[in-house]
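*Asks:* These are the structures, in structure tokens.
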Structure 1
Amino acid sequence: MQRRDVLAAGLMACGTLAAKSTFGAFEDSTKSSDSRFKLKYAPHFGMFRQSAGDDLVAQLEFMHDEGFRALEDNRMLSRPQEEQELIAKTMERLNMEMGVFVATGSFQDATFASGKKEFQDVYLEDLRKSVELAKRVRAKWVTVVPGIFDHKLPMGYQTANVVEGLKRCAEICEPSGLIMVLEPLNHFANHPELFLHKIPQAYQICKAVDSPSCKILFDLYHQQITEGNLIPNIDHAWEEVAYFQVGDNPGRKEPGTGEINYRNVFKHIHSKGFDGIVGMEHGNSMKGKEGERAVIDAYLEADSFEV
């Protein structure tokens, strides 16, 4: 039996206990019957500030009233503990699920891919903190970006370094069931120096790490830019994909503002039985309350596929 199979069996055996004691009652939060949507779309704080105001609780209540049953918050790790606990308590009351927050990743000088101990130690410490935060806010997934490309080291060595480093990170996450999701980011419009930029590359790494705590975050905006062919790539990578994020291209705004046929993409994801979270990691195409209503309407339209 492979390492991933042993770990997966162990996690399944203790899944009910972990869901209730370590990360909260995920069974309940994923089955809200009054959502307006077929998939669990997760807004960010600030996306509906003009409609709900600055108060985070009011924003969560607004999201819930509009039919959203999940939240993404990349900044969660940097929030004060009191604020983290308030968010978690409010989401539990509203029967909402926590999506990803950013656990670790360098976008400038430090490179995980170099294999240097000082850089890997930073990632390991970030993951230890993230495990504790995930327990506090009932999070199930954390985003990991393996850092920038090392121009002085051939790609094969860098890939091996990333795999070995992520194996150590996975050992930190596995006991609690926390899942790192690796996010490939495009080289053309946003992040030209990053090591990880394609879905097949992330798939190869996840296979090599061989852990249920190391999966793929499939950001449809980035992958439309990098390689396109979205639905076939979703199928090829499916067994390693744990999370999706959304943004249309060009512009990185809500669905319907660019070239991606999100109704077809969402229908395909739904047809494959995906019951995870689809993060709304994009801007609003218009300002004010009108723009916020346009975002909600865009998701209602994209989610209107027949099943």
Structure 2
Amino acid sequence: MAKGSFEASAPGKVILLGEHFVVFGKPALVMALDRRARVRVKLLELQADNIKVHSLNIPNASPAELQPIKEAAIKAMEFLGLRKGLEITVNSDIPISAGLGSSAAVSVATIAAVGGLFGVRFTKEDLCRLALEAERLVHKNPSGIDPTIATYGGILLFEKGKPPEPVKLDLDFQLIIGNTGIARSTGEMVAKVGLLQLYYPEIFESLLEGAHRLVLEALEALRASDLEGLGRLFNVNHGLLSAIGVSDISLERLVYAARAAGAFGAKLTGGGGGGCMIALAEAGRLDQVVQAIRKAGGEAFIAAPSERGVMLEA
């Protein structure tokens, strides 16, 4: 029996290392953020098939912008064998179109909330699969990394087509996130990288192997609580991402400002072409790096890992 309404939330994310290369089957390290998307779903008893979507963060959103959220609800109801009217309200503190997993967090939270509304708790595998189907409306060739981290939380070693591997740490650390403020399309960036692979397959294969090795080295640095070493690997990974054409001047400005301010390392995160970068620094320099990014024209904040993935609230 359906409840009157139900709420769920899911975290945003940063990719620590391995973005873009993960689309081609290489592993990536991804971390859930302590920023979340919250979705409340209300049953419309007398309006079967009518799905209304409201975003408190985008009050004037177009139907096209809200369609992926509607699609997530439809996927959930199809799985449950239902056709019901719903009112969906989204409230998120994850920056939008910035490479921080906002759309996947909203999709995962929407699907979980629809399930909760009808007394069903989806398995994590089903949540990821349904959210990935909805994500295909946003990204042309998604790897599945965003809905996976939104579902599980924590830090994961992710490889396309394989179960995610949780990374357990005895390490308390924070990241600096710098936002260029330039919205970008991950799908367009993925397509651009795909063309590079088509033009230069042998060179691209070497880059893939280098990216794979970087992720394995970064995993060892994390487990050894070696933030300085992890920062150096950030710098190398950023060089690879620049080489495949997904960085731009807005990101380079913030990356180099962070390094000049004493960060151990800095790199773009997510699709590139705008969006966000991340930096690692010792605790005493975090504010200094934040101020440097702001002076370079970016928005900046400090974020911590979140162990919590998707959460249900009646």
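*Asks:* Distance in nm of label points 7 Å out along Cα→Cβ at positions 190 and 230 computed as 1.4: which structure among 1, 2?
*Replies:* For distance in nm of label points 7 Å out along Cα→Cβ at positions 190 and 230, the value 1.4 is produced by structure 1.
*Asks:* 1, 2: which one has relative contact order in percent (Cα under 8 Å, 6 or more apart), as calculated, at 25?
*Replies:* Traced to structure 2.
*Asks:* From 1, 2, which structure was distance in nm of label points 7 Å out along Cα→Cβ at positions 246 and 294 = 1.6 calculated on?
*Replies:* 1
*Asks:* Of the structures labelled 1, 2, one was used to calculate FRET efficiency 1/(1 + (r/R0)^6) of positions 126 and 254 (r between Cβ atoms, R0 = 30 Å, to 0.05), giving 0.20. Name it.
*Replies:* 2
*Asks:* Tell me which structure, out of 1, 2, gives 0.95 once Rg/Rh (Cα atoms, Kirkwood Rh) is calculated.
*Replies:* 1
*Asks:* Which structure, out of 1, 2, was mean projected area of the Cα convex hull in nm², for residues 134-213 alone calculated from, if the result is 7.6?
*Replies:* Matching structure: 2.
Every number in this text was worked out from the coordinates using simple rules, so none of it is lab data. Bear in mind that the values here come from a model prediction, so they are computed numbers and not experimental data. Cβ atoms are built from the backbone, for glycine too; each structure is taken alone.
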